[in-house]
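Next up: some structures, all given as structure tokens.
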Structure 1
Amino acid sequence: MAAHAAEPESVVPPMPERTPKALREAIAADTPQLLADFDAHWKRAIGDMYDVGPVSAFMARWWCEYGIARDPQLNAHVTDLQHRAAEATDIAEAKALLEEVAKVRYRMRDLEPGE
């Protein structure tokens, strides 16, 4: 019976400063699969606007997206919950699974830079 090498602990990158530029740089470095959607959403929602009102909603959404995607285990857990909810035939089960996803997203919004 061969011994299996322990998997190295995955290091979850810290949250960046809470600015669009810092968040974009973190996404590009740590979760590049999100970058195209981030940029497209920025262009569509913010673009050349002179009203910065939509920026806070944009940042809230992408803060959570990055917070989840930067942690492979958490990302897999959320993806699993979403898939199970989509395939559920019982509405109560689907609702409970989506409520768990919402709880994870709610916790992400409270993350501070460096966490």
Structure 2
Amino acid sequence: MTSLTEVATAWLEAWNAHDMDAIMSHYDDEIEFYSPIIVRINNDPAGRIKGKAALRSYFERALAAYPELHFELYHILEGINSLVLYYKSVNNSLSAEMMVLNEKGLIAQVRAHYKPMS
């Protein structure tokens, strides 16, 4: 079984490489994803995406909107079948992303949080 730190590291490497197939390999087909950026990118006030195909489409739009995207990891916090990644994100904002993994070791739910750096 892969450790939570290994999952987090592989996730970060996939994002920094802008490798969509590698990014999507971490998510379950029934992923439920919440983010304030969804509100902006998808023009959806609920800020929620359900399902891997919809998430891929959103990620593709997000990468197009932020072509210089690069995440700088600060901390990985491990929980019970979950982790929180704390990192510098788009537009130099701080991000804390809580991920819940299912029994297959795939990300089943995400709650993303952002704060502009002062």
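1, 2: which one has mean count of other Cβ atoms within 10 Å over residues 45-52, as calculated, at 14.1? Source structure: 2.
Once Cα Rg over 2.2 N^0.38 Å is calculated for every structure in 1, 2, which label goes with the largest value?
1
Here helix-only ellipticity at 222 nm (-39500 (n - 2.57) for each DSSP H run of 4 or more, over all residues; to 500) was calculated and came to -21000; which of the structures 1, 2 was it taken from? Source structure: 1. Computing relative contact order in percent (Cα under 8 Å, 6 or more apart) gives 24 for which of 1, 2? Computing relative contact order in percent (Cα under 8 Å, 6 or more apart) on every structure in 1, 2 gives 24 only for 2.
Each reported figure results from applying straightforward, stated rules to the coordinates on display, with no laboratory input. This is a predicted model, so every value here is computed, not measured. Cβ atoms are built from the backbone, for glycine too; each structure is taken alone.
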